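For reference, the structures are reproduced in the following blocks.
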Structure I
Amino acid sequence: MPTLTFYYSTMNAGKTIDVIKTAFNFETAEIPIIIFTSAIDTRSGKNKIKSRMGLEKDAISVYKEDNIYQIVNQIINDAPDKPGCVLVDEVQFFTIEQIWELYSITHKLQIPVVCYGLRVDYQGKPFPASAQLMAISNKVEEIRTICWCGAKATMNARIIEEKMMREGEQFMVGGNESYKALCGLHWLNGEWKKP
């Protein structure tokens, strides 16, 4: 029975590299896959994902108005082989409706869906799409990374002009220049780098 899986983490935990590794495994076995990413994240360009390690892969950039279920159904109708898996990067930027579309892909089309994204924003608030995935996924797992102190990182800090921000818009795309993964203590204390 196919499953809907959600791998969550803080920033800089290797989510995109895991998507690329999983895609490689399917492609090595000559099993077609589909990779989606959010059109909000333009750091790698349109229809691409790229890890901080430099590896990249083609993907389909999804906009808020897109119906992912319909896109996958069309791909199935046009392709000779049914995809063995749907991989989703930056899922926190998707809509709740799109999360339900991923659920339908898993259960109606019988295709495993594996999603990667952040659980919470820089204020410690859940992303709506991530909260919905936590509620309906068959499997939820954490990808761990560490704070600058060596403890497990559980929070994301937004850094602008050398200051840790506590207010602002939920969605702001950025990498190591804008975000740091912190343990709970250093996030609470606002200590985002080694003294």
Structure II
Amino acid sequence: MFCVGQNYAEHAKEMGSAVAETPVIFLKPSNAVIESGMPILLPAMSTNVHHEVELTVLIGKGGRNIPKSEALKHVAGYGVGLDMTMRDVQLAAKKAGTPWSIAKGFYTSAPLSPFIEASHIPDPHRLEILLKVNGIERQRTNTSNMNFKVDELIVFLSSVFSLEEGDIIYTGTPEGVAPVVQGDVLEAEIPGMIKIQHYVQ
């Protein structure tokens, strides 16, 4: 899983960061993924785990150095996911200049929906994504607000890595990230298309 940081200007602002000139990329391991209904387990090492709702992209055809004009043809589907983040651990890593891997890649940190076939999404840059916690809306945006669009992310990632069928891209979160606690119910969705629900344990 390729994940994009600071891809919405307002989220970068709330984190005290400048908008990056090139995509900020980090990785999550495959065993971080959980399906809808499975619990999100809070790690004992953190006291400040945040939710981050994101559009997700499933790669259907791999490649290297994919041109922008062909990029969306490599997409098999779109979904919604949560990039759960140990914010205290991440901030300590940033301060020390060390990687974010533990903060972002812990077990159950990647709740992920099934994917809607790309052919059913005329424009991935005109989608609403939102997150409710205990029935109260916390995050909402339109993907038109992304700094780097899906095709641009595919171009960038394929220039550095070799994209493969089955790879997943988490495209970044909008503003409104906040802590979760045990007992919270998180509902992430692309309204009218797909929805996931998770309990925090």
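Nothing in this text is a laboratory measurement; each read-out follows from the coordinates by a stated rule. Model, not experiment: these values are computed from the prediction. Cβ atoms are built from the backbone, for glycine too; each structure is taken alone.
To which of I, II does the computed value -8000 (helix-only ellipticity at 222 nm (-39500 (n - 2.57) for each DSSP H run of 4 or more, over all residues; to 500)) belong? So the calculation was done on I. Quick check on the output: 0.94 is Rg/Rh (Cα atoms, Kirkwood Rh), derived from one of I, II. Which one produced it? For Rg/Rh (Cα atoms, Kirkwood Rh), the value 0.94 is produced by structure II.
In terms of FRET efficiency 1/(1 + (r/R0)^6) of positions 97 and 113 (r between Cβ atoms, R0 = 35 Å, to 0.05), which of structures I, II is highest?
Comparing I, II, the top value of FRET efficiency 1/(1 + (r/R0)^6) of positions 97 and 113 (r between Cβ atoms, R0 = 35 Å, to 0.05) belongs to I.
Can you tell which of I, II yields 3.8 when distance in nm of label points 7 Å out along Cα→Cβ at positions 73 and 137 is derived from it? That value comes from structure II. Taking relative contact order in percent (Cα under 8 Å, 6 or more apart) as the measure, the highest value among I, II is held by II.
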